[in-house]
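The structures come next, written out as structure tokens.
Coordinate-derived values only; no laboratory data. All of these numbers come straight from a predicted model, not from anything done at the bench. Cβ atoms are built from the backbone, for glycine too; each structure is taken alone.
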Structure P
Amino acid sequence: MPKPRALAVLVPLLLLTACGTEGGAGSGGADTVSPDLPVAGTYWTVDAVTVDGVRSVAPGGARVDFKEDDLGGNSGCNTFGAALAIRGDTLVVSPAEVTGMACSGDRGRFETEFLKAFTGSLKGTMKGDGLRLASADGRNSVELTAEPAVPLLGTTWKIDGLVSKDTASSLPAGSGAKARFTVGADGRVTGNLGCNNFSAHARVDEKARTLTVEGPAATTRMICTPPQMTLETRLYELLDGPLTYRLNHRTLTLTDASGEGLTATPTTR
């Protein structure tokens, strides 16, 4: 007689257990947690912004670089940074800190609209390589496209900044219009250090993330403006020794043992 009673109690318990799992992560119930949007660690170009239903196409150079808890980028004129929280398909962006360079014309107007749309709680929708971040009412949004990381070898890098320990700065005015270099798959390095063309051979250690120019570089013997010659001297001295390289998608940083170095971005020219 005890056995039928035990079965009678067991069956309702099994039914309750089965019902309890229907709202879990596998069924789309209330307990389901959406995975975080995979935005961190990817270079994103800004395609367009929409404010109050009006869409504007982004100027060249507008980009966003998401990290785990902050972000940076360029609005097409000024650079900016902000704190970031990723909660499933929603990004919460704090008001951005922006550099103070004056932006005129279309770039200025786009920057104002972008900074208005790219703040607060934004719901993300991904389609292929595209990402749309929209406000709760849908009237404001930012359209982004992911770009693949750029390899060290085979890319032509335009030198656009100098590094001194933890401080980065732009190139001196009138110095860097021609400064660029390419590291070939065979280790041959060619380019321009600000005035003269140069060529050398380098050894790249991908495991240690180092680039070492071996032997003196061969250069042309042109005389250029003082800012160009000053930059060239500094870069030529920098290449005399092992350099640590760091790739952050579309930004390359080269530094020596003392923390002096350069930053560069890819160019097609």
Structure Q
Amino acid sequence: MTAWVYDGGAMLGRQIQKVRNNPGLAVLSQTMPIMMLLFFGYVFGSAVTMPGDEYRSFLVPGLLVATAAGGIMNGMFQAAHDSHRGVMDRFRTLPMSRAAVPLGQAVADLVVTAAGTVPLLLVGLAVGWRVEASGPEVVGAVGLLLLFRFACTWAGIFLGLLTRSEEAAGQLGGATFVLPLLSNTYIPTDNLPGWLRVLAEWNPISAVTTALRELFGNTASAPHGAAWPVAHPVAGALGWCAVLLLVFCPLAVRGYTRGSR
């Protein structure tokens, strides 16, 4: 256990150094959610029946979760970048834990995400979002958000190791943008057609979004007849995070160990 923690720390330092050497990409990835908040909150929000301030309070937790789900795309691209440029082949020749490389990447992404969440929260407060909950609930909301990002990053790492090229990883990663659209991130699911509502409410993003709205004090009870993860959002969100980690952590480590063979 000590070996993979030490080796993982070394890989974490490498990933952080990559971010420092390419700050433009990090800044762009963190400013995009702010731009989306302003666009959806003031443009798209005008087409929603909620008043502007109420919709922005509805939107901010959803946009936080949509940004966290972007860990799939980021993890996929980073893993494919290192894999198809031979970096991981060199790492495999070193006497280090096989879990160290994906672990270092996932933790580094978590650190960058945690830092980038602060400006988004501040802009959300500036446009009318308010936290109506106690301190422990807010801490729980932020912790759940970061846990979901961590789980999504592991899923992305595994998928990135499966791709045939960086271009394929970029295309597949871009396709994950549709996942928040099939959830309650931007609009309530109450009026969706039956089959689409079921699909949206069983989307892990919906459970995490509903949990954040509840923990931040931004919503009432779940819609009538909602699926179990949305009707019990905190438990549902934690359950989805556990499933993603239990499935994709070992798969990502195995994918890294096997390489391109």
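Tell me which structure, out of P, Q, gives 0.05 once FRET efficiency 1/(1 + (r/R0)^6) of positions 142 and 190 (r between Cβ atoms, R0 = 25 Å, to 0.05) is calculated. For FRET efficiency 1/(1 + (r/R0)^6) of positions 142 and 190 (r between Cβ atoms, R0 = 25 Å, to 0.05), the value 0.05 is produced by structure P. Sorting P, Q by mean count of other Cβ atoms within 10 Å over residues 78-85 from high to low puts Q first, with the largest value.
Work out which structure the value -5500 belongs to, where helix-only ellipticity at 222 nm (-39500 (n - 2.57) for each DSSP H run of 4 or more, over all residues; to 500) was derived from one of P, Q. Going label by label, the one that fits is P.
Look at Rg/Rh (Cα atoms, Kirkwood Rh), for residues 134-245 alone for each of P, Q: the largest one is in P.
Can you spot which of P, Q the value 18.7, 59 was calculated from, given it is Rg and Dmax of the Cα atoms in Å?
Corresponding structure: Q.
Hey, relative contact order in percent (Cα under 8 Å, 6 or more apart) derived from one of P, Q reads 13; which structure? For relative contact order in percent (Cα under 8 Å, 6 or more apart), the value 13 is produced by structure P.
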